[in-house]
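Student: Got some structures for you, see below.
No lab work stands behind these numbers, since they all come straight from the coordinates. Because the structure is a prediction, the values reported are computed rather than measured. Cβ atoms are built from the backbone, for glycine too; each structure is taken alone.
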Structure P
Amino acid sequence: MTQKAPSIWFLTGSQSLYGEETLREVAGQSQKVLSDLLEGYEGPAVIEWKPVVLDTETIRRVMVEASADDSCIGVITWMHTFSPAKMWIAGLDALRKPLLHLHTQANQALPWSSIDMDFMNLNQAAHGDREYAHILTRMAVARKVVVGHPSNPDVQKRLTQWAFAAMGWSSSQSLKVARFGDNMRYVAVTEGDKVAAQTQFGMSIENIAVNTLADGVAEVSDSEGEKLATEYEGLYDVSPELRAGGDRRDSLVYGAKIEIALRSILEAGGFRAFTSNFEDLGSLRQLPGLAVQRLMADGYGFGGEGDWKTSALLAILKSMAPAGGATSFMEDYTYHFGPGTPKVLGAHMLEVCPTLTKSKPRIEIHPLGIGGKEDPVRMVFTADPAQARVVCLVDLGGRFRIVSNEITVVEPSEDLPNLPVARAVWEPAPSLAGSAEAWMLAGGSHHTVLTSAVDAETLEDFARIARTELVTIDNSTTGASFRKELQWSEAYYRSLGR
C-alpha cells in the first residue's frame with residue numbers, strides 16, 4: 001500500500017436536466033446517505049464523498065482517476081435520480097477497482113400524506129438504479145449489490161464486509177512472496193503457475209536462496225539475539241531450559257536471530273509473505289518455527305514446504321481481517337472418527353499463528369523428527385473455540401479455485417500432553433465424511449488458512465472481485481449437489497475460455 005490512507009470513493013449519479021436547485025438537493029441528500037452509512041461502517045478504509053456526476057465525460061474521468069489512485073481500493077455507486085446508463089459505459093469500461101452498487105434512497109419511509117410529483121421526480125433511485133444495473137449486467141461488470149436504507153445495520157455490515165474484501169484485493173495487487181528454497185519434492189498441490197497467479201491476482205512470487213537467510217542469521221550478534229529472547233520471556237510462558245541461565249538457552253537465542261534476520265530480509269525486499277521447506281535449510285541450524293509464528297501474528301503470510309499459494313492466501317486474508325483477527329496457516333493432519341462427533345486435528349510441524357488463541361502460548365523446544373537439523377523452538381497452544389472456516393487456493397491447470405469449508409473449532413476431546421506443537425481441533429460442516437468427500441472432489445489442498453476473522457460473505461466478495469471460482473462446503477452441502485455444482489462450474493469457466 002502507499003503511504004496515503006486507503007480510501008473508497010462514493011459516487012452519486014444524476015443528470016443535468018434536473019436543474020441547479022434540484023441537484024443541490026441531490027448532493028445534500030447524497031452526503032446524508034453517506035453520513036448514515038458511516039454510523040455503523042467498520043471497514044479498513046475511509047469512504048470519501050465525491051461530487052455528483054452528471055455526464056459521460058465526468059463519469060469517465062472520475063473512474064480513470066479512481067483507477068490511477070493507489071490509495072483508492074474501491075468505488076461505491078448510487079443513482080440518486082435517473083442517470084441514463086449509456087453515460088456510464090465509458091467510465092465502467094475504464095474502472096479497474098472493485099465496485100459496489102448501493103441501491104438505496106435518502107428517505108426510509110414514504111411521506112404518504114404529502115407525497116407529490118416533485119417528490120417523485122427527486123427520489124427516483126428505485127428505477128434509476130435498475131437502469132444502471134442493466135448496463136452493469138450487460139457489460140458483465142463484477143460487483144456487489146447492497147439494498148436497503150443506509151441506516152440499516154445489515155446494509156452497513158455488508159458494506160463493511162465488501163470493504164475488507166476490497167482491501168484484500170488491493171493487498172493482492174502489490175503482494176510479494178519470498179520463497180526460501182523450492183517446494184517439497186514430488187508434491188503436486190503446492191506447485192502452480194506463478195505467471196498465471198500474477199496475471200490473475202497481481203502477486204509476485206520470488207525465489208531467495210535459503211543461505212541468504214542463513215547468512216543473515218550469522219550476521220546477527222549474540223547481544224541482539226539475547227535481547228529479543230529476553231523479550232520473549234516477558235510475552236510468553238518460556239520453558240525453564242530456554243530461560244536465561246537454562247541449559248538450552250542458546251537454541252532460543254538462535255531462534256531469535258532467525259526472526260531478526262528473516263524480518264530484515266522481508267522488510268528490505270517489500271515482501272509480505274514467505275515460504276520455507278524443511279528439506280532445504282542450507283546451513284540453518286534449525287527449521288524456522290517461532291520466527292514464523294511471530295511474523296504471522298504481525299500479518300505476514302506463510303506456507304510450509306514451499307507452498308506459495310497458501311502463503312499468498314494467508315497474507316491476503318490477514319489484510320481482510322479486523323486487527324488481531326484469528327487467521328493462521330493450517331493443515332488437516334489427522335482424524336478422530338469416534339467415539340462421539342468426528343473431528344479433525346489440525347497442526348503443522350511448527351508453524352501455527354498465535355492469533356488463534358487469547359491465552360499465553362508456551363515456548364518449548366523438542367525434536368522435530370524430520371529435516372536433520374537441531375531441535376527447533378516453537379510456541380505451543382491450542383486454538384480457542386470459534387465458528388470459523390478453512391480456505392485454500394488451488395491451481396487447476398487452466399484456472400484457480402478457492403475452496404472454503406465452514407467449521408466449528410472445539411476443545412480437544414482429551415488433553416494432548418505428548419504433542420508439543422500448536423494445534424486446532426474442529427468439527428467440519430456438514431460432517432467429517434461429507435466435508436472430506438466434497439473437499440477432495442474440489443481438488444482442495446492439504447494446506448489451508450484457518451480463519452474466524454474473515455466471514456463467508458467477505459470471502460465471497462473477494463472471489464467475485466478476483467473473478468475466481470469459490471466453492472463453499474457448509475451444512476447445506478450434499479455429495480450429489482456438490483458434484484453438480486463442480487460440473488456446472490467447469491462448464492461455465494470453459495465457456496469463458498479458462
Structure Q
Amino acid sequence: MFRPQHLLLGVALATLPMSHATADPRSLDIVAPWEITSADPSTSGYVFGRMQVAETLVDTDDAGQPAPGLAEAWSQDEDGLTWRFTMRQGALFHDGSDVTATAAAASIAHALAKPGMLDSAPIRTVEAQGDDVVIQLDSAFALLPALLSHSTTQILAPAAYDEQGRVNAMIASGPYRVETLAPPQRLTVSRFDDYWGDLPAIESASYLAVGRGETRALMAESGDADIVFTLDPASLTRLTRNARLTLHAEPLPRTIVLKVNAGHPFLAEVQTRRALSQAIDRSGIAAGLLRNPEAAAPELFPESLGPWHLGLDVDQENAMESARELLAELGWEANDHGVLERDGEPFRLTLRTFSDRPELPLVATALQDQWRELGIQIEVAVGNASDIPSGHRDGSLELGLMARNYGLVPDPLGTLLDDFGSDPEAMGGDWGAMGWTDADLAGWLDTLRHEADPEIRADLATLAATRLQEAMPVIPIAWYQQTAAVSGRLEGFSIDPLERSYKLSELRWAE
C-alpha cells in the first residue's frame with residue numbers, strides 16, 4: 001500500500017538527533033492543502049503551530065481568549081506603554097537549551113523585522129529583563145497579547161538563526177520536534193520527551209501538503225492518510241459511506257469573501273458593489289454547493305465573533321431586480337446580447353480564485369452564472385492563492401474569491417488592522433481593501449487599538465462592521481466550516497475552531 005511517508009521529497013533541514021526509540025512504530029499521517037514555504041515562522045508558522053512544533057508567548061483558550069503559553073503571565077503599566085511577559089520556568093528548546101526571556105525577545109525582534117501580524121503594533125523596543133520579556137510601545141495597544149499568539153511570532157532557539165538573522169532550522173519548544181523538513185510538501189516530527197507539559201501519546205507524525213481536494217479525499221478513502229483536512233462537498237458526501245472513517249465539521253471564524261478592486265472604473269461606485277452583492281444567491285450556494293444551508297453569509301462576521309456580528313438575515317426576495325435598478329441608475333444598459341454596457345464598454349471582469357480550498361472554484365462558477373443573469377460577463381481564472389495578493393500589489397486584480405480568517409488572533413481586530421488598516425490614506429492589506437479607504441473606519445480601528453473598556457469596544461466593533469457592510473470593499477458570501485476525515489484507528493480527534501492546532505497531543509491510537 002502506498003503511504004505518504006514513502007515520498008522522498010527532500011532532505012532534512014534540521015540535523016537534530018532523533019528521539020530515543022519508542023515502543024509503538026506507527027506514525028500518524030496528516031494531509032492538508034497548505035504548502036510549507038520554509039522553516040521561517042513568517043511564512044510557514046501556521047504549519048509548525050498546527051503540528052505543535054512551535055509555541056508562542058501567548059496561547060489561546062477554548063473560548064478564543066488569550067491564555068498562558070511560553071509566558072506564564074503578563075501585565076501592563078498604568079499608562080499602557082509597557083508590557084511585561086513573565087517566562088515559563090523549565091521549558092526547553094528541542095536542542096536542549098533553555099527557553100529564556102533573552103531567546104524570546106530575540107525571536108520577537110526577528111518577527112518585527114519581517115512582514116507579519118506585528119506590523120500593526122506600535123512597538124518601540126523589545127528586551128529581556130531577568131525572566132521577563134519587556135515590550136515598550138509608542139502608544140497604548142490593548143491587542144498586544146492577542147497578536148503575540150499569532151504563528152508569525154513563534155519563539156525559536158538562538159541556534160535556529162544564522163548570522164544574518166535568517167531561520168536555517170526549525171528549533172522550537174513544542175511537544176513535537178522536526179525530524180525532516182522538505183519544502184514545499186513534507187514534514188515529519190517526533191515526540192519531544194523533554195517537553196515542559198504533558199507528553200502526547202502519539203510518538204511520531206508526518207504532514208503532507210496535497211493541493212487537489214480529490215486527491216486528498218482518495219488518500220482518506222484508501223487509508224493512505226490518517227487525517228485529511230479540507231474536503232470538497234462532493235467528496236465529503238461520498239466519504240460518509242466509508243465505515244472506516246469518521247467525518248468532522250466545525251464552524252470557523254472564516255468567511256468566503258469577494259475582494260473587490262474599488263479603484264476599477266466599473267467597481268468604484270458603492271451602488272455597483274451592492275448590486276453585485278444583491279445578485280448573489282447565498283442560500284443556493286450554501287445549500288447546493290457547500291451542503292450547509294446555515295453557511296449563507298449576509299455579513300462578514302459570524303455569530304461567534306460577538307459584537308462584530310450584526311445579526312442580518314439572508315433575504316433573496318426581488319434581489320436581482322433591485323440589483324438591475326442600481327446598475328441602471330449608474331448608466332448601465334443591456335445591449336442586444338443582454339450584456340450591460342456603459343459609454344460603449346461592456347461590463348466584463350476577471351474573477352481570480354484558487355483550488356487549495358476546493359469549494360472556491362465551485363462558488364466562482366456559481367457567481368459567474370448568477371452575474372450573467374444580471375448582464376455582467378465574468379471570466380473565472382483558477383490559479384494559485386498567491387495570485388490574489390500579487391494582483392493586489394501590481395493593481396491587476398479586479399475580483400478575487402478567497403476565504404478570509406477573522407480569527408487569526410483571538411480578536412478580529414488583528415486581521416482587520418491588516419486588511420483595512422488604521423491609516424485613512426493607505427491602501428488595505430493583500431487580503432483586504434483594494435482601492436478603497438474610509439476615514440471613519442480608520443478612526444474606529446485606531447481607537448480599538450488602545451481602548452480597554454468592553455462596552456466602548458463593543459460599540460466600535462458594531463460601527464466598524466456596519467460601515468464594512470455598507471461600503472462592501474469585500475463582499476461576504478458564505479461562512480466557512482473546516483472538515484476532516486479521520487481514520488477509525490484514532491481516538492480523541494477534534495477540530496480547533498481557530499485553526500491554531502491539529503491537537504496531536506490529544507490523540508491516541510485505538511486499541
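Student: Among the shown structures P, Q, from which was the value 1.22 of Cα Rg over 2.2 N^0.38 Å, for residues 294-365 alone calculated?
Tutor: The value was obtained from structure P.
Student: Once percent of Cα pairs over 41 Å apart is calculated for every structure in P, Q, which label goes with the largest value?
Tutor: P
Student: Hey, helix-only ellipticity at 222 nm (-39500 (n - 2.57) for each DSSP H run of 4 or more, over all residues; to 500) derived from one of P, Q reads -7500; which structure?
Tutor: Answer for the origin of the read-out: Q.
Student: 20 is what came out when relative contact order in percent (Cα under 8 Å, 6 or more apart) was calculated for one structure; which of P, Q is it?
Tutor: Q
Student: Out of P, Q, choose the structure whose coordinates give Cα Rg over 2.2 N^0.38 Å, for residues 230-309 alone equal to 1.16 when calculated.
Tutor: It traces back to P.
Student: From P, Q, which structure was mean count of other Cβ atoms within 10 Å over residues 302-309 = 25.9 calculated on?
Tutor: Matching structure: P.
Student: Taking P(r) over Cα pairs in 5 Å bins from 0, in percent, for residues 70-109 alone from the coordinates of each of P, Q, which one would give 6, 22, 25, 24, 13, 6, 4, 1?
Tutor: Clearly, the read-out refers to Q.
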